[in-house]
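What follows draws every value from the coordinates through simple rules; no lab data is involved. A quick note: this is a predicted structure, and the numbers were derived from the prediction, not measured. Cβ atoms are built from the backbone, for glycine too; each structure is taken alone.
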Structure I
Amino acid sequence: MSENPGRELEGKVAIVTGAARNIGRATAVMLASAGARVVVNTRSSMDEANETRDAAEAAGGDAMVIRADITRPEDVQAMVDATVKAWGTVDCLIHNAAVRQQSPVTEMTYEQWRGILAIILDGAFLCTRAVVPHMKKQGVGAIVLLGGLTAHCGAGERAHVTAGKAGLVGFAKGLAHELGADGITINVVAPGLIDTRRGTDSAVPRHHDHLAPVVNRVGRPDDIAAMIRHLCGPGGRYITGQTYHVNGGAYMQ
């Protein structure tokens, strides 16, 4: 346990992809408040990423922005190399980057299908592959992948998104077996309906009454960030290969 309560990630280094706003921003700020040094990744939203960095630093942690397209192997490797050069290692990876387009399958182009899977699945693979050698070297690490409620209960016109998010569950289970002996945990956090500001590439699923929480409010980004913080911290060292549903009871296993 940390000698400084509330700062259980003191000295740890975390990369948060898609951290310019919403769940990514809340996660970066919460990890920083726990003492972590945080890389705020964005593909294009530099102004918002800088705001996230400032908020993380105000919360008590060091932070820096690294612009990288996580679907490009060279960008991912450069981001990890820059992180290690600045701060020595990578202790935590939070793969949050995603877009949530909608399209009927009969109208969906192959480019749309591949584009979504590239961000969700290829991004998870590329980022994980790049950080694991550093985690193995130190004998500990935490990887958290952001899944989604619709991967488990479905949503119309989002076959590409639900397929990608469901794929993260299998990816985590496979790697839990592969990396457990190295002290590396890998888990999925699946948010329910969260009060977020969505970009032009994202949309709330249509006909989503089946996704409504049973608690008396919509989820907040901090609700998701709190679970991620736990999985990255000392209390999460014996948890791996799991999917945690943070959805206010909308989906119960």
Structure II
Amino acid sequence: MNWFYIDESILEGDRRQGPLSFEDLQLLHSKKQISESTLVWHKGLENWITWKEALDAELSSHSEEDERMLRETVEAILKERIEEFQKKSYAGFFIRAGALIIDWFILAIIWEAGVHVLDFLNLIDYNAIVEASNTFIEKYSADPMSGNLSEEFVKIPGMSDLFLVWFILQTIYFIAFNGFLSATPGKRLLHLKIERADGSKLKVSGAIVRYIFSLLTQATLVFYGIGYVIAAIDPKKRALHDFFARTQVVHTSKKSSDSSENSDLKKD
């Protein structure tokens, strides 16, 4: 845009100077060659205005432009996050149960190997534990009402050691896989992952918190597994520990599943 200004130092003739850019006028003002009261004009203005008025108008327009750009940027980010949220496919009760069964199966293999290693190192007597367990099974098979089943089972010599090994392995397994990979092998096989409620990645600290609360969920197995069953009715398919840890389990192959569903609809 071409600007003109009135040179007040010229006493006779045409005192209009220009064309100049707005930046040129700013430079002249900084050199005190024009003042705030100097009249300036550009094509489109009905009348001449002072340099101060022109400067204020320019600053105001920049402020409005910056505000508009900021608003549009925020709106674009919010729209993107909303679309991302809407695309999420939450993992339901049955697929999560399947993933947990796979994880327990893998853990059982690791546990079995660990127990044999401890037996080899003479840290536990595995054969003695097996014999005591067989005696326990024979006793309760003959008379299931002969005593306190759970209490006597825990008191089998060496059984507490086996439980301790299981607990240690389970703790390392779930915290390590969820903290570093956002999913255990069982979840990865079924294309699931754990994330925070806001959609961000689960960190090790979050995995620790989630695991601690998952022990509470496991404890509800004596109450018909209510801690897990609530995932069947919650809109986001969250189990009890997900509520406390503020996490959720989602499908990682949502787009591909959507595409296959759409293709099936087209075939129909």
message: Quick check on the output: 2.0 is distance in nm of label points 7 Å out along Cα→Cβ at positions 17 and 169, derived from one of I, II. Which one produced it?
response: I
- prompt: Thinking only about relative contact order in percent (Cα under 8 Å, 6 or more apart), which of I, II has the largest value?
  reply: I
- prompt: So helix-only ellipticity at 222 nm (-39500 (n - 2.57) for each DSSP H run of 4 or more, over all residues; to 500), computed for just one structure, reads -20000; which one of I, II is that?
  reply: II
- line: Re FRET efficiency 1/(1 + (r/R0)^6) of positions 57 and 185 (r between Cβ atoms, R0 = 35 Å, to 0.05): value 0.00 computed from one entry in I, II; matching entry is structure II
Which of I, II leads on FRET efficiency 1/(1 + (r/R0)^6) of positions 129 and 217 (r between Cβ atoms, R0 = 35 Å, to 0.05), largest value: II
message: Given 0.00 as the derived value for FRET efficiency 1/(1 + (r/R0)^6) of positions 9 and 177 (r between Cβ atoms, R0 = 25 Å, to 0.05), which of the supplied structures I, II does it correspond to?
response: II
- prompt: mean projected area of the Cα convex hull in nm² computed as 13.0: which structure among I, II?
  reply: I
query: For structures I, II, which has the highest computed value of mean count of other Cβ atoms within 10 Å over residues 153-160?
result: I
statement: The highest value of distance in nm of label points 7 Å out along Cα→Cβ at positions 41 and 225 among the shown structures I, II is in II
